[in-house]
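J.: Take a look at the structures listed below.
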Structure I
Amino acid sequence: MKATLKNFNILLLILLPALITGSLLIFSGNVSDGLRLGFLSLPGAFFLYLAAIQNKKSWYIPSIIWWLIFWFDSLLRSSTWILFSSDNEAYFIIEAIANTSYAETWEFLQLHAISIIAVLFSLVSVTVAYHYIVFKYLKAENFQQLWHSYFYRACIIFLVLLTLTCYLMKPSRNVHPIVFWSNYQEKIQEFKDRIKQHKDVHRQWDISAKKNLIVAEQSKQKQTHVLVLSESITSLDLGICGYARNTTPELSKKIDQIKVFCNAFSPSPSTINALRVLLTESPASEHDRYSPESILAYAKAAGYKIYWLSNQDDIYLSSLFGSYADKAIYKNTRSGRSSTSLDENLLPAYQQALADPEPKKLIILHMIGTHPNYKERYPVIYNKFSSDSNDAVEMLLKKNDIDPWIRSMRNHYDNAILYQDALLAQILDKLMAEKHLDFRSFTVVSDHGNEVGHEMDYAGHSPNTKAGYQVPVMMWYDHMPSTGVDLTKTINTAELDNNLMQIMGLKDKYAPPQSYWLDKDYHFSPEINWPYWEKKH
């Protein structure tokens, strides 16, 4: 028993630096990167092994340097989580660093010099003290004892394999301090270059809008237009569109007030490409080329105050669209799948935007919607659908031999849509309550859809299935000519900008004649790669 306890203490002493490295980042808020960083730091134990078996203090020098690097890195990355509950790569942090001059950096270092020196001194002291203790108590025979124990030998082999796996896998390898900070510097420079490029794009938008804008009489009224850009919602999972689950109970109550198109198609299965097409005149086949025209510029030229309220942390979209808005508010400090920010966090900012006395406003809410990871997209009170539901959807998934894991994803996805239904109803209700306005409009478009066991055993963004593109479009405005659900009319969401401009009473005088979504004779004009899911991407 004593031998086992001694071996445990020896292994714990050897692994202590790696445990500190990973735990600091884990407890600060980033579990996945903390685990990866802990395993990536483990090769530092090899220096301890060499120092012990050769009895040379010189081997502790590279060990001290190694652990100083990893501990300082973990401390630095944890600082943004501790101070801002945010990833180092969040938009507002990248933006702040990119816009900080050398003089400001020097002023910051001078202002916090004592604190910085104290932290560095403590870090060096702890590192040296640890190595002093290790060198005093850790001997070559201790490593031999561990290796001769079948259990601890298995533990060591397992840790070595996990470490090798982390170094071989690119996502894990990118967390290594040298790789991470090299890439971080590149991201800062890319951000600076992109901001400069986007400022040129914005100038072109302004020039085109001032040159081409025609303003109808109604646009002189006091009015507010709300555009909700949701994320990853396919209309295939909307109860209001005929889905077997009632995922839209709140919107269903408003069916005599709103218009819902269930057969709408996004030109792209990814957010950036889709929004560039939806909000500018970029054709879907050339989404990499910047358009000289944007609905944001037309709205601004017509005297609208533009709000960009976002629950997504996306550097590209924030610099292209958010930075152009008169007021940009970001409620999410983590990107993509790691995000846990709920879309309800946008409601206070939305309420403030509605209360703004400006006579003409365009309020854009960029929501995270049902973006994977689905189970992070709704609060627990919306956890209605599960494997225990045993309903028609669950039965169909089983009949189609969809994996239990994907079936679980479908349940989370439908719960997220149930939550979005409640939020969209709230957003519309708040707009309808603004009785003092002469004209109001509400438009909801999802950037693209998601495949969640609809055609294949897969969950996520899908360029090769219909669910990756089929999205809902919802509309309401004062004196709208028709309401209800349209299950058959096929519409192209790439025409969002033109349709919204038409509602706002704005027009490009050089734009060719076209039909609009609510027209009885609307003509669906897809992009050249239609049907999108049958083409190679």
Structure II
Amino acid sequence: MSSVSSSLRTVMFRKKTGAGMWLCSLLVILTMLLVACGGNSPSSGNSSKKSVLNIGAHVGGDFTKALSPYNPNANEGVKGMVYETLYYINKIDGSNKPWLATDYKWSSDNKQLTFTIRDGVKWNDGKDFSADDVAFTFNMLKQYKAADAQGLWTGGYLQSVTAPDSKTVVINFTKPYPPLFWYIAGQTFIVPKHIFEGAGDPTTFANENPVGTGPYTLKKFSAQLLVYAKSSSYWQADKVKIQELHYPSVKDNTTLQLELAKGQIDWGGFFAPDLDTTFVAKDPAHNHYWMTPTDLFALYLNLGQAPFNDVAVRQAISAALDRQQLSKQAESGYVEPASTTGLILPNNKDYLDPTYADVQKTAQVDKATKLLQDAGYTKGSDGFFKDKSGKKMSFNLTVVSGWTDWEQMCQVIKQNLKDIGIDVNINAIQDTAYFDARNSGKYQMLIGGLFGGPNPFYLYNSHLNSANLSPNGFNWEKWNDKQSDALLNDYASTTDQAKQKSDIQALEKIFATQLPVVPLVNAAAWYEYSSKNFTGWPDKDNAYAVGAAYAAPDNLQIVLNLTPVS
């Protein structure tokens, strides 16, 4: 199945350049870039006394009312702070935590998933929350296909969702598919039946007074500022130590960075070079960042065209790359060089076959040259290799114009490949033309993303499964391999962890040796924060959630772990 809707995933890799929404997708994220200057400026310097957390999660202009969690551009805070999921699943380490559900059980044939719904939870309008609300939410997604971003129904996976009693939800599948647990339990935000049953399409429903089970209610909406206030009826009220959440609208990343440095914002999510100088140095005791690795950036080679259909060429290109330089020059060293296995490390270290423990960080020019020569390619008098028809190996590398870090990657790749005798022309185009070229396969080489999940299956399935061949999915390189499909299907049919690990390691061998896509560097959820007014933030030593201010439902986990400085 496709992990996330294409529009969502598109935005996730735009956040860093200030082109802002979200995807998140996943990021998902996930409307990603928001925060404003002027007007209703956030409280500065004394947030802890007022117990107000100022969150810079919205960059790019004024807010418009988008208060349904199924609006494709849902306002910041709606997901997580107001609406919750059945479980919290940590994308970093794959661990899960009961939330609106207290337990789950798969049937012996993995075609039925049963949840036990938490007792004692109320909607913030005082009405009881029950299994009927959960079943209604999933059936609403069946009725309104635009809301089914995860493809649960439109992908043909769900057969029925029922609530046989107030504390039980039973989900029947058309075939065994346990990996859906992440999307069902961890990515589907539950809404109240008594509000949404007469609302029509939840993607367009105004929902001006959102009613959720979360710890906050909407107190104020304006074009420049969203204010959420603590709900006294929350089922974990004792964990909520912050009275109000303020989400200001910020016009661009530069403004957000300045407001963070000045202490006007406590928590942000943006890319900027040299944060050590421009942010951390302003208050070394309190200003921090952690660029949480959640995905990968990669070089796509069109497998439908020669010579990229020759594995030796793909191996040579990968060997020629200086991934350390890609990290430092394009991503300011915030992220590590990527493993050619497609694993996101260190997150996926428990799945790593020791054979592939060493990550190639620097260029291996001699190895790359030998790979091409051994495969029958020869250099011309101009120093460039010729393909087997005698034509100079010269290719266009497509990138989005203005996505500065990707453009920097292209410059590094161009030089790296020139060093082994391959000519590269950088083809910088507008984003809409880029998406069309990527989805239709009208490119030779292309910079893009590989989308991760709580374990390696999700990346492999999104990008290697022939069922996800573009334009229907994220298999943009056109990888069509029976062994890959068989391993993915085997993994998806079982809950046997030993069997699943074996399948993953077989897939990482295919990825590392066949290189259907060439990984470049890890891709991060951008995350900056100040500990001056609040403590308890996640970091690399306590990775209990993805840190980015725009990530949900991770945002809720973070807020419930924060404590105001007395």
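Bear in mind these aren't lab numbers, they're just calculated from the coordinates by the rules spelled out. Just so it is clear, the model here is predicted, and its values are computed rather than measured. Cβ atoms are built from the backbone, for glycine too; each structure is taken alone.
J.: Given -16000 as the derived value for helix-only ellipticity at 222 nm (-39500 (n - 2.57) for each DSSP H run of 4 or more, over all residues; to 500), which of the supplied structures I, II does it correspond to?
T.: On the way: I: -16000; II: -7000.
Considering all the candidates, the number was obtained from I.
J.: Now, a different point. Which structure, out of I, II, was P(r) over Cα pairs in 10 Å bins from 0, in percent, for residues 414-485 alone calculated from, if the result is 18, 39, 31, 11?
T.: Working: I: 16, 38, 28, 15, 4, 0; II: 18, 39, 31, 11.
The read-out was computed on structure II.
J.: If we compute mean count of other Cβ atoms within 10 Å over residues 342-349 for structures I, II, which one ends up with the highest value?
T.: Biggest value here belongs to II.
J.: In addition: Of the structures labelled I, II, one was used to calculate distance in nm of label points 7 Å out along Cα→Cβ at positions 286 and 366, giving 5.4. Name it.
T.: The read-out comes from structure II.
J.: Computing distance in nm of label points 7 Å out along Cα→Cβ at positions 262 and 294 for each of I, II, which one ends up highest?
T.: Comparing I, II, the top value of distance in nm of label points 7 Å out along Cα→Cβ at positions 262 and 294 belongs to I.
J.: Related question: Given a value of 23.7, 79 for Rg and Dmax of the Cα atoms in Å, point me to the structure among I, II it was derived from.
T.: Label of the source structure: II.
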